[in-house]
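In the part that follows, the structures are each spelled out as structure tokens.
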Structure I
Amino acid sequence: MIDEARKILNKKNINVEDYNRFIALEKEMKTDYDIFEYSWLAEGFDLRLPEIAQKVGSYSFIKD
């Protein structure tokens with residue numbers, strides 16, 4: 001699961017589907033280490049949210 005999250009984060013172009021999958025992966029983390037590593041990746045993903053928002057035209061895709 002961590003590898004998939006890392007691949008999504010490292011994609012050149014990300015989209016809403018990538019965002020949704022990345023968020024879904026959080027629920028699949030089992031070990032404390034995976035949860036810890038995912039949290040680091042999530043911080044990096046947050047920095048890329050403006051790329052998706054630019055394509056969508058807003059931040060409406062973000063789930064609470």
Structure II
Amino acid sequence: MSKQLVQFAEKKGDYYSELATEHLRSREPKKAKSLLLSAVDWYKKAGNEGKAKDAQQRADAINV
């Protein structure tokens with residue numbers, strides 16, 4: 001995977017993670033969990049297992 005694609009995937013994961021945080025603040029846990037799971041996929045594409053694991057743990061903590 002090209003360096004540019006890796007950077008894009010990481011930024012996409014960061015965006016979804018931040019958006020999930022906003023949805024949690026707005027009391028929309030179902031949407032937040034969905035966004036975090038999407039972030040996990042993007043982080044894995046970028047090869048960032050640390051952030052993927054963190055996002056997965058945050059998603060698992062949300063009970064819907």
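Given 4, 24, 30, 21, 12, 6, 3, 1 as the derived value for P(r) over Cα pairs in 5 Å bins from 0, in percent, which of the supplied structures I, II does it correspond to?
It must be structure II, since only it matches.
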To which of I, II does the computed value -28000 (helix-only ellipticity at 222 nm (-39500 (n - 2.57) for each DSSP H run of 4 or more, over all residues; to 500)) belong?
II
Where is mean count of other Cβ atoms within 10 Å over residues 29-36 largest, in which of I, II?
II
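Read-outs: derived from the displayed coordinates by stated rules, not from any lab. Remember, predicted model here, so these are calculated numbers, not experimental data. Cβ atoms are built from the backbone, for glycine too; each structure is taken alone.
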